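Chemist: Have a look at these structures, which come just after this line.
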Structure I
Amino acid sequence: MRKLVYYVGMTIDGFIAAPDGDFAFFPVTQDVIDFIAEEFPDTLPTHVREQLGVHVPNPNFDIGVQGRATYEPALKAGITSPYAHLRQYVVSTTTDESPDPAVEIVSTGVADRIRQLKTEDGKDIYLMGGARLAGSLLPEIDRLVVKLYPVVAGAGIPLFTADFSPVHFTLTGTRILDGGTVVLTYDRKPEPPA
C-alpha cells in the first residue's frame with residue numbers, strides 16, 4: 001500500500017515559506033543539492049532534473065500532489081507540467097480546469113482521492129504542500145521527511161495550517177548534511193487499539 005509522504009523544507013522556527021510564499025531564502029547548498037539528487041531525485045521538478053543531469057528512475061514516488069498556490073510559480077514560469085515524471089494532482093477550489101492534460105485538478109473529496117490512490121499498486125505519494133493542504137490531509141499523512149534548514153524566518157507559512165488536533169509521529173531517521181541542514185524522517189505512530 002502506498003504511503004502519503006510530506007517531503008518539505010522548513011526553517012528552525014517552523015516555516016516552509018515566507019509570508020508571500022517565496023522560499024528562495026532557504027540556503028540550498030551543494031550538500032543539499034547532492035542529497036536531493038541522490039536520495040529524492042523524484043522531488044525535483046523535471047526541468048531541474050534535466051539541468052542537474054539527474055537521469056534516474058524515481059526511487060520513492062510516482063504521484064505528486066500539491067495545492068494551487070504551490071503550483072502557481074510553475075505556471076508563472078510557463079511550466080504547466082512541472083513534474084512530468086510523476087502523475088500530477090493539483091488541489092484547487094478556485095479552478096476545475098487544468099492547463100495541461102498531464103495535471104489533474106481535484107476540487108472536492110481530496111482525502112477520499114488520496115485514500116483511493118493509496119490502495120493502488122506503485123510507489124509512495126509525494127505531498128509537496130502547501131500548509132493548508134498538508135493540514136487538511138494530516139489524518140492521511142503516513143510519513144514526514146523534513147529538511148530542517150539552519151535559518152530562522154521569524155514569520156511565514158507554517159508547516160501545517162490546521163485546527164488543533166495532535167497527531168503523533170515517531171522519529172525514524174536523522175541525517176546531518178555538511179552545511180548544517182538536518183533531514184528528519186518521522187513515521188506516523190500507530191493508533192492504540194480501541
Structure II
Amino acid sequence: MKLLVISGSQRQGSFNLRLAHVAGGMARDRGAEVQAFDLRALNLPVYDGDLEAAQGVPASARTLHAALASSDALLLVTPEYNGFPTPLVINAFDWLSRLPAGEGLPAALSTTTNKPVALLSASPGALGGLRSMNLLRQYLQMNFQMLVLPQQNALSRAGEAFDDAGALKDPKTAAAVAGVVDALLSAAGRLGR
C-alpha cells in the first residue's frame with residue numbers, strides 16, 4: 001500500500017507538519033509505504049489563466065501529478081487560514097487540475113478520480129481546523145472526484161498536543177488519528193489500489 005502524505009503547511013514548527021509525521025508513522029507501522037510530499041518545494045506561481053496561456057502549466061505540477069498517480073491513497077493534513085484551506089493546497093490542486101495526459105500519465109483529473117483521501121487538521125484554536133476540512137471535502141469531491149472518507153480528525157489546542165519527541169500526548173487523540181489512518185488504508189485496500 002502506497003500512501004501519499006501532504007501537509008498544507010510547511011512552515012517551521014507547523015502543527016500540521018507534526019501531525020502529518022505522526023500519522024505517516026502510524027501508516028508505516030501498519031505496513032504502508034509512506035511518501036511525505038512538500039507542496040512548497042513545487043514553487044508554483046499563483047494560478048493565473050493568462051500565465052497558463054502564455055507559458056503552460058509549470059513543469060513542477062507534474063511532480064505532484066506523478067506522486068498522486070503512484071499512490072494508492074492520500075492523507076491530507078492542513079490547517080485553516082481564516083476558515084479556509086491554505087493557499088498552498090488550493091493553488092497546487094488548481095494547477096494540477098490543468099494537466100492533460102502526458103509523460104506516461106493520464107490527465108490529472110483521471111488520476112484523482114476515485115482516489116481515497118482522508119483529512120486531518122491541527123490548530124491552536126478550539127475547532128482544530130474543522131471549518132477548512134469541510135470546505136476541502138467539498139472541493140476534492142466535486143472538482144477532483146476523490147473519495148473523501150467520512151472519518152476525519154481536527155486536533156484542537158495543537159500547541160499543547162505534542163510531547164518533546166513529537167508524539168501525541170493524549171492516548172484518545174492518538175487513537176482518533178489512528179482510526180483515520182486505519183480507515184484510509186482499509187478503503188484503499190477494498191478498492192484494490
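Chemist: Comparing mean count of other Cβ atoms within 10 Å over residues 82-89 across I, II, which is largest?
Modeler: Working: I: 21.5; II: 17.4.
Once mean count of other Cβ atoms within 10 Å over residues 82-89 is worked out for each structure, I has the highest.
Chemist: For which of I, II does helix-only ellipticity at 222 nm (-39500 (n - 2.57) for each DSSP H run of 4 or more, over all residues; to 500), calculated from the coordinates, equal -6000?
Modeler: On the way: I: -6000; II: -13000.
This figure was derived from I.
Chemist: Follow-up question, since we're still on this one. Where is distance in nm of label points 7 Å out along Cα→Cβ at positions 50 and 170 largest, in which of I, II? Intermediate results must be reported in sequence, preceding the final value.
Modeler: Working: I: 4.3; II: 4.8.
Of structures I, II, the maximum of distance in nm of label points 7 Å out along Cα→Cβ at positions 50 and 170 occurs in II.
Chemist: So, one more: Ranked on distance in nm of label points 7 Å out along Cα→Cβ at positions 122 and 146, which label among I, II comes first with the largest value?
Modeler: Details: I: 2.8; II: 1.9.
The maximum falls on structure I.
Chemist: Compute relative contact order in percent (Cα under 8 Å, 6 or more apart) for each of I, II and report the one that scores greatest. All intermediate terms of the calculation are to be shown ahead of the outcome.
Modeler: Values: I: 33; II: 24.
With respect to relative contact order in percent (Cα under 8 Å, 6 or more apart), the highest-scoring structure among I, II is I.
Chemist: Kindly point out which one of I, II the value 22.9 was derived from, the read-out being mean count of other Cβ atoms within 10 Å over residues 18-25.
Modeler: Values: I: 12.9; II: 22.9.
Of the options listed, only II reproduces it.
Coordinate-derived values only; no laboratory data. Model, not experiment: these values are computed from the prediction. Cβ atoms are built from the backbone, for glycine too; each structure is taken alone.
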